[in-house]
Structure P
Amino acid sequence: MLVPGAWHGAWCWERVVPLLEAAGHRVLAPELHGMGADSARAAQGSLAVWADQVAQLICEQGEPVILAGHSRGGAVISEVAERVPERIASLVYIAALLLPDGVAIREFLGETRDRAAAEIVKRDDGTCTVVSADVGPVFYTTTDPEWAERAASLLTPEPIAALATPVHVTAERFGRVPRAYVECLQDLAVPLTAQRAMQATWPCDPVFTLDCDHSPFYAMPAELASALHRVATERGLTA
């Protein structure tokens, strides 16, 4: 099950899903409430709403899942694991926010000094957007230009509350779920130093390192799919 990051919808997995399916996996990429094709309700989205949504979907499956999240999606999958740890075979953080209990995304990224910040515009409805000119230079620096342009055209507003709400996780529930991490060496949004600092708090195994930007689902889809396949294999969920 694949969870996208901030401003992104389920569309971002379009290059990865066919590769996983070709390897024999059943793949779900849910549209989070208020995101992607559901963007008319963007202000209704939140970490709690999304975590409840994904947890319910997981509970409807016949077996435990590999739950992967990109960027802000890391905070979502952590909250899901706190809710239904017994239903998750492994978490996979893809250049994602693997935050300590009580820390919000905005707080963590605000303390990261060596990153190129995209300009974010707040809207009156409680959402925010990324200035389109910053999308490629921050999120898609190693991605083929046509894919970067496609992404920029599909981004939708993000509920500000999702970025400002502290994550709640405990060692007893979230902490007992196996974790893997996919690092991105050329990431300017969540730089490598931040990715590794988070892993120092919550160790992950295995750890994959891709030489690409913040968006491996477009920059290196085959390598990302291979990493996800390996996690599934190591956790005993062979296709």
Structure Q
Amino acid sequence: MRLYNLLMRPFKKAVHALGFDVIPYNLHTSPNVLLQTILVNFNIGTVIDAGANEGQYASQIIRYGYKGKIVSFEPVPAVYQVLKQQSDGNPNWTALNLGLGNKEEELMINVSENLVSSSMYQVSSRSIEVEPTSRATRQERIKLTTVDSFFEGAAIDGEVLLKLDIQGFELEALKGALASLPRIRIVQAELSFVPLYESAPLYSEVIAFLENQGFEIFTFIPAFVDDRTGRTLQSDGIFVRK
């Protein structure tokens, strides 16, 4: 190991000068490796990908070896079209032009400039200050369904992971999954530590809800960090059913 460190030192120094770092590639340093380890160890065969955007999450887990079913939900039509193109050709990946909430309804969504920050809630000034492209540029009417409605007719393979990255609406989607949560092994939910969306629940409310439904915190994956201060504003919480 000492010889390895001596050999790597000049290489690391050169890489640092370019603004990069060289670190071991394992679950301690790579969120992608950590997530893949969880998918394998818990025998996840079906992933419900809510807030799929253009398919980044699904593409990522496929790239790192996941071969099970994926059902991606994206409510904004223009974004859904990109998602559909990404999923076409993969028989295990289904894309739906729907959002998830606590009931079947139509609502107005605030579409952000960067698209990934689009939310049923108004984006806060704090969010815009940290990431100016999170500001809303228009509103669109979208259709919502529930996790429970999806489960009624879905063909489920293996254990289920429910991933919720829906910009403050995670708790509403969980309220629409009360009948299904006993059949879900893992919930991956975006948690906000500061108000990034007006009136949206913070991390403590989501954690308390999931604990009441029989889930416990397993690990966290940082998702949104203030580059100016280093403060973590959002993380993905991984919750496992007891």
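Listing for the model above:
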quantity	calculated
Structures P, Q, by mean count of other Cβ atoms within 10 Å over residues 45-52: label with the highest value	Q
For mean count of other Cβ atoms within 10 Å over residues 69-76 computed as 23.8, the structure of P, Q it came from	Q
Comparison of P, Q - label where distance in nm of label points 7 Å out along Cα→Cβ at positions 157 and 181 is highest	P
Comparison of P, Q by distance in nm of label points 7 Å out along Cα→Cβ at positions 117 and 141 - largest value held by	Q
Which of P, Q leads on mean projected area of the Cα convex hull in nm², largest value	Q
Answer label among P, Q for the case where relative contact order in percent (Cα under 8 Å, 6 or more apart), calculated from the coordinates, equals 16	Q
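We did not get these values from a lab; they are worked out from the coordinates using the rules stated. Just so you know, these numbers come straight off a predicted model, no measurement behind them. Cβ atoms are built from the backbone, for glycine too; each structure is taken alone.
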